[in-house]
Each structure stands twice: as structure tokens, then as C-alpha cells.
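Trainee: Structures for review follow.
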Structure 1
Amino acid sequence: MTESTPHSHFEADWLSLREPVDHRARAESLTEAAAHWLAQRASSEHRIVDLGAGRGSNLRYLASRLARSQHWRLIDHDPALLGAAQRDAATLVDPAGAPITIETDTLDLNHARFEAALDGAELVTASALFDLVTREWIERLARACADRSAAVLFVLSIDGCIDLTPAIADDEFVTDLLAAHQRRDKSFGTALGADAPTVLRQAFEALGYDVSLAASPWHIDARDAELGAALIEGWRSAAREQAPDAGARIDAWARARTSALRANALVIRVGHQDLFATPGP
């Protein structure tokens, strides 16, 4: 899970749990802007590349919202997740009712030549990815997108805002540990964590892109208890890795917060930012 574990260990059950909350949180205005931008293009089929596609949640959200026929290239390091994404997407159609064309590419995004996978893309998308990477990797991606005159729609990048209501004494202790853990190397180098939205904006603006950011926070309560419990467990695990000597304190915090969530006595807000950017003239 982006909020606590390396990308290489994302699991299908976590991705399935978070999908409804992800879709609910997304900034619809930026999706509408992306759809409008694509609709102005002359191509008869829009070519879209989804980075770190996982089980295809981003595809499922966008397919019915983007104009004209669509050709998607789903990129992920995990062939099992890509296989599931392709199977689940078999019945997807565009707004006109036409089937979506899908290809998959098993590729480590840390690969020396990942840019070639963007060839032909009009729109590059990704969800919950960029807190795991480095500034250098984002700048490299931005250059690759600019070289291809591709727009980008990058959603659900954590921004460091975590609010638990009502608060208890150890909330800040645990979330501070989590913030430190999010900056650990996730196979790309020292991770950006909550700086990702700012770095994305800076990298694309530096290349002449017109950039829009919008908030896309998660709101989790007892209705999302399974996701919330999994999130708290991920935070517990990350905090223990960061402060092994505080394990008993962290475990007690996690038990208290999970119980409160299931009892409808806790609301969790996790801040994210969505970004849409279009190349300059």
C-alpha cells in the first residue's frame, strides 16, 4: 500500500479494498479537463499509458469518462496484477459503447529505458505512485512526456495530511514515524513521500506545462472499516520498522484506533493531491 509498504509488495486484496475509496476521492474536475483536452485532439483513437497500473483501477475509473475510442497500455512490474487487470477490463467500453483496446507491459519503472513505453501516448496516467520515487525520476518522466507532447493525469499522491478525529495522545507520534518511513528507499532511491505533489508540479512547470492541482482526500469511517483496519495495520507495521523499541506503544495505539473505527467512533482523513498538466504550445 502506498501509505506504508514498498510498491514491489502491493497486494491484490489491498488494491481491491482501496479502489472504491480512491474513486470516491478523485478530483472530478481534473478528469473532466483531461477528457476535454483529449476530445480536442485529431486522433481517431486516444492512446493512454497507465504507469504502475496494478489491477487496473485507474483504467476502470477513466474508461467511461474519456471521449472517443481508447487504446490503453498498462505498465506494471507484476504480471499477475496485469493479467487480472486485463481480465477485469474485458467488458469495459468507452462513452460511445465501443470496447476499450488494452495491452499490458510487464516493466520495472526503474528500468534504464522505461521512457520507450511512453511512445505514442497522448495521455500518461498514474495513481498512488509518486510518493515512492525520487525527484530525479519524476524529472526524467516529465522530460519523456514533454518529448512526446503528452498530457498527464496523476492522481492520489499523498500530501502529508493525516487527520484522525477525535485525536488521541499517540496519533502524532505514529504519524511522524510514518512520514519518516515514507521517505525510505522504495527501490528508486530516497522516496519523496508527501513532497510528491509539489515536485510533480515543479517538474512539469519547468518544461512549460500548464499544471492544475486539486485535493483528493480519503474520508474513512466505519463504512470503510476493512480498508481503515488495513490502513492502520500498514501504519503500525511501518511505525514499528521505524522505531522498533516502541513496538508495544505502537501496537497499543493501533488496537485503540482500529477498535474506535469499527465502533464508528473515529474518522480518518488522508490527504492526497491530483494533478493534470498539458504541454505548452
Structure 2
Amino acid sequence: MCKLQTVSFVKLAQGFEGQATYESSHRRVQRFFAEFLIERRLLARLIFALLPSKPPYRLSMDRTNWQFGSLDINILMLSVCYKGVAIPLLWKLLPKRGNSNATERQELFDDYIELFGCSSISGFMGDREFIGDEWFGYLILNKVPFYIRLRENMKVRVPGKGEKKVFWLFNHLRVGVHMHYSGLVHLGGNLVYLSAIKTIDKATGKIEFVIIASFNKQDQALINYKERWQIETMFRAMKTSGFNIEDTHLNKLERLSTLISVVSIAFIWAYLAGIDKHEKIVTIKVKKH
């Protein structure tokens, strides 16, 4: 996979070293994914042990999805943020289209907490999909610091001002100016801090608000939330800019999970090799973009 930058069985079989025929190598790859199961918790422990920094970590959760024929491949991923790219740690294949629900997120997070403990988390970042009263309550109950973007039209209850759409609290800001709202507000049944910045969408010219709900460290909310983008960098590396995971023709969830496991090992292996080269052999120039 590292050599050929693809998960296509046909191409992987062509990359095998040795005297075996192409047909033999192809059957070998097919048998591996048909018969071999990688225990995901064991794999999570391996990747956690290989992480190039020490805890506590900032975690990011997001989904990636694509369609193969009539099959919707929908992966909910929990990752560790590290210097511009997230590193895959735990995932859940969703047997459906569309967003994850609170139960699915909690199951994934429960696995992390059971394996590594809440003390290894310095923050959790999520986009507008990862909202909801039950989900926020779960994070607060487990004392997980979070920085999650809200939809602009969500309603909050402000002490002394009643119920308002959340953007109303920041509507007076000039473009490019940020603000931390003083005091807690009620978001459903939970109390949160709010921070926001007013921006203009370059594509449409429309005014937008980036509004972040946080559990604590309100003054760092917007800065910390920016790290959420690292999981998008990871997905791009696993897909079109790296291993081309969308090339797979697998259509059984357990085999897809094994494929993601192998790609995750290859991903962190490649990243650690890059760090080693950068630190011990020759400095890798980071381009401006």
C-alpha cells in the first residue's frame, strides 16, 4: 500500500516481491481480507503506543463516506490531532446513510475511555453534526473538555434575556472580530460557554458565524476548534491524496473494517518514517500552502 498508494487488490498483487505469480499474489490478498480479522481494540492500543507525542491529546471526530454501487460506505472516525494531520485510532462502520447519532458516538467514545481513560484527553473537537442534548450531556458527565461548532439558528436560553437564536448574541460583531460571550447559557438541558467569530463566505459573499460551544477554557475555544480540520487532512490522505481507499471493491462491513485497519497501520507507519527522516536525515521543507 505504501509503495503503490492504493488499496486495489489487482494493483497490490502486482506490487508483491518474489517469484510468485500475479494470480497467486492476488488470491493471497483476497484470502487475507476474507479470513483475517484485526481486533480493533488491540489495533487501537498499537496505534496509541506509536503516537509521536505524549498524552493528553486533542481528539477529533468526523465521518467520511462514499458509495460503491448500491452500497453506502459510511465511516465514523475518532482520531488524535498531531501537527496538522489527525491519526486514526477508533472507528465505527455505520450501516446507513447520513449523520451519526448520539448512541453511535457514545459507543465509540466509551471504547476510547475504557482503553485510555478520560485523563488522556485535553479536548474534543467536532463539527455541526456532533451536537445534541444527549451528546453534550455525555461529554459533560465524563468531564471531557469539548469545542463543538453550533448551527447559527440553534436556540439557546440566555439568563435575563430568554430564548434566542444563537447568532443573535454575536450579530453586532464586525467581520473578522471574535468574541467570548460572558457567562453560561442553556443549550437544551446543558450549560455551555459560547465563542464566535463573524466571517464572510468567499464563495457566496454571505455573512457566516463560526460559533463554538465549550465546556471550559472558553478563551481557547476558537483556537482549539481550528484543530478539527486535521481530521479532514487525514481523510484526504487516506483517500484521493494518499491510499485511495475508495478504490476498494469490498462490500462486506467486516472486510472493510480490516481494510481500514491495514490502511491505518500504513498511515502511521508512513508518518513516523517522515518524522524520522525530518529529524535524523534531512529536513523536509514545509510548503507555504
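Trainee: When Cα extents along the principal axes in Å is computed for each of 1, 2, which one produces 77, 43, 41? Please report the intermediate quantities before stating the final value.
Mentor: Details: 1: 59, 37, 32; 2: 77, 43, 41.
Going through each structure in turn, the value belongs to 2.
Trainee: To which of 1, 2 does the computed value 116 (volume of the Cα convex hull per residue in Å³, for residues 117-188 alone) belong?
Mentor: 2
Trainee: Thinking of 1, 2, which structure, once mean count of other Cβ atoms within 10 Å over residues 173-180 is computed, gives back 17.9?
Mentor: Source structure: 1.
Trainee: Assuming 2.5 is distance in nm of label points 7 Å out along Cα→Cβ at positions 77 and 261 as calculated from a single structure, say which of 1, 2 it is.
Mentor: 1
Trainee: Compare mean count of other Cβ atoms within 10 Å over residues 13-20 across structures 1, 2 and report the one with the greatest value.
Mentor: When mean count of other Cβ atoms within 10 Å over residues 13-20 is computed for each of 1, 2, structure 1 gives the biggest number.
Trainee: While we're on this one: Comparing structures 1, 2 by mean count of other Cβ atoms within 10 Å over residues 21-28, which one has the largest value?
Mentor: Values: 1: 17.2; 2: 13.1.
If we compare mean count of other Cβ atoms within 10 Å over residues 21-28 over 1, 2, the biggest value is for 1.
Trainee: Can you say which of 1, 2 returns -10000 when helix-only ellipticity at 222 nm (-39500 (n - 2.57) for each DSSP H run of 4 or more, over all residues; to 500) is computed? Could the numbers behind the result be given before it?
Mentor: Numbers: 1: -12000; 2: -10000.
The value was obtained from structure 2.
Bear in mind these aren't lab numbers, they're just calculated from the coordinates by the rules spelled out. As the structure is a computational prediction, the values presented were derived from the model and not from experiment. Cβ atoms are built from the backbone, for glycine too; each structure is taken alone.
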